[in-house]
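Enquirer: Just below sit the structures, each encoded as C-alpha cells.
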Structure I
C-alpha cells in the first residue's frame, strides 16, 4: 500500500494466540483496509506444545493467571518494534493500532494500559482483561479517548464468554462506555466471517475520524 499524499499511513499490529505464530493472523492481511501497513508479530517465547507464546498462561474455571515478568518482556519487545517501524516506514504514530486474538488480545489490552500514548485503539478478539496485567490507570483520561473493540464467541470453550463479559465490565469501570464496543457472535474460539466484517468496519471508522 501507499499512504495518501502528504499524510502518513495507519498501522495495524497483529498479535497471535498461544501456541501459534506470525503467519496465523497474517492471513487476515488481504481483508484489512488497504490504507494500513500490517505487521504480524511473533511472540518471543517458544511454547511447550509448539508455536510461540507471549507469556506463560493458565486458564481455570475460576481465573486466568499470567507470568507478569514474561508479559512485561513481550510488551517491551512490541514497543521497540513499533519504534523501529516508525523509523523505517511512513507511519502515523497517532494511528498505530493493535489487533490481538486470544493471548494476543490479553497482551494487546495490557499494552494499552501500560503505553496508552503509543496506541490509537485496540481490537481484542476472544481474549480477556487480566487485572494484574492491566492495572487501573491513575488518570482514567489517559484511556478515555482510546477506542476498544471487544469480540467474543458465544460458544467459546477455550476462553469462555464469561471472560468477555468480565472484560467488558472491567473496561467500563476503568474508562467508561464512550469508546468501548462489545460484540458477541455465534462462534467458538475463532474468527468468523461476521466478526471479521465487524473488525473491518471498525478499522475503517477509526481511520476516517
Structure II
C-alpha cells in the first residue's frame, strides 16, 4: 500500500496566507476558483490559505455542480445546498482508481493560544461502492506530524452531506499554532469513491444549557 503522510518543511506550501487565523474560524471555499476535475491535474488554492501538498499522489479539487462520475460524489455543496456552491473533493476516477492514492490538504496556521476548549467540525460527503478513507491529522507549525488520525478514519456510503463529530483540539493548545491535515485515501477498488468536504468550523466549544428541574417547592 502506498502511504504518504505529510511534508516537513514550509517551502512545500504555496499559499497566499502566511498569518495564523484565530477562532472562531469558518471556511466554505466559495472564494476559490474551480479546478479541472481530472485527478492528475493540479489544483492551486489561492484565496483561503489552504494548501494541496506536493508529496502525495493527487490534489483535492475545488468543484461545484457535481462530480463527473455518476453514483458517487455530491451534486451540490452543503450550504446553501446549490449546484453553484463550492466544495472540495477527492476524485477517484482513472488514472487514480487502480492504486491507493492519497491527497493531503493542509489548513492555514491556526492560532490556539488563549483558547479554552477549541474544537473542529465539518461536513463531509462520501458516497459510492468504492469509498476509501478520510483521515484527520494534526501538524505543528512546521508541518511535523503531532497526531495521525485524531479521530477514527471516516468511511461511509451515503448520498448526503453529514456533519462530523466534534473533534477536540484542546491537547494542542500548548503548541500555540497548529495545522489540520485532511488526508483522503483511495480504496483502490474503482472510480465510485469520490469524497468531499465543506463548511469547516473551528471554534470554542460551548456546552448547551440543559434545563434541570429540582421539583422543589
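We did not get these values from a lab; they are worked out from the coordinates using the rules stated. Given the structure is predicted, the values throughout are model-derived calculations rather than measurements. Cβ atoms are built from the backbone, for glycine too; each structure is taken alone.
Enquirer: For structures I, II, which has the highest computed value of relative contact order in percent (Cα under 8 Å, 6 or more apart)? Write out the running numbers ahead of the final one.
Expert: Details: I: 17; II: 27.
Evaluating relative contact order in percent (Cα under 8 Å, 6 or more apart) on every structure, the highest lands on II.
Enquirer: Starting from the value 0.95: which structure in I, II was FRET efficiency 1/(1 + (r/R0)^6) of positions 73 and 113 (r between Cβ atoms, R0 = 30 Å, to 0.05) calculated from?
Expert: On the way: I: 0.95; II: 0.20.
Comparing all candidates, it corresponds to I.
Enquirer: To which of I, II does the computed value 3.1 (distance in nm of label points 7 Å out along Cα→Cβ at positions 33 and 193) belong?
Expert: On the way: I: 2.3; II: 3.1.
So the calculation was done on II.
Enquirer: Hey, another quick one. Consider the structures I, II: one of them gives 6.4 for mean projected area of the Cα convex hull in nm², for residues 57-152 alone as calculated from the coordinates. Say which.
Expert: On the way: I: 6.4; II: 7.8.
Going label by label, the one that fits is I.
Enquirer: Something else now. -10500 is what came out when helix-only ellipticity at 222 nm (-39500 (n - 2.57) for each DSSP H run of 4 or more, over all residues; to 500) was calculated for one structure; which of I, II is it?
Expert: Values: I: -10500; II: 0.
The read-out was computed on structure I.
Enquirer: Further, regarding this structure: Given 3.1 as the derived value for distance in nm of label points 7 Å out along Cα→Cβ at positions 145 and 161, which of the supplied structures I, II does it correspond to? Write down the numbers at each step before the final one.
Expert: Working: I: 3.6; II: 3.1.
Label of the source structure: II.
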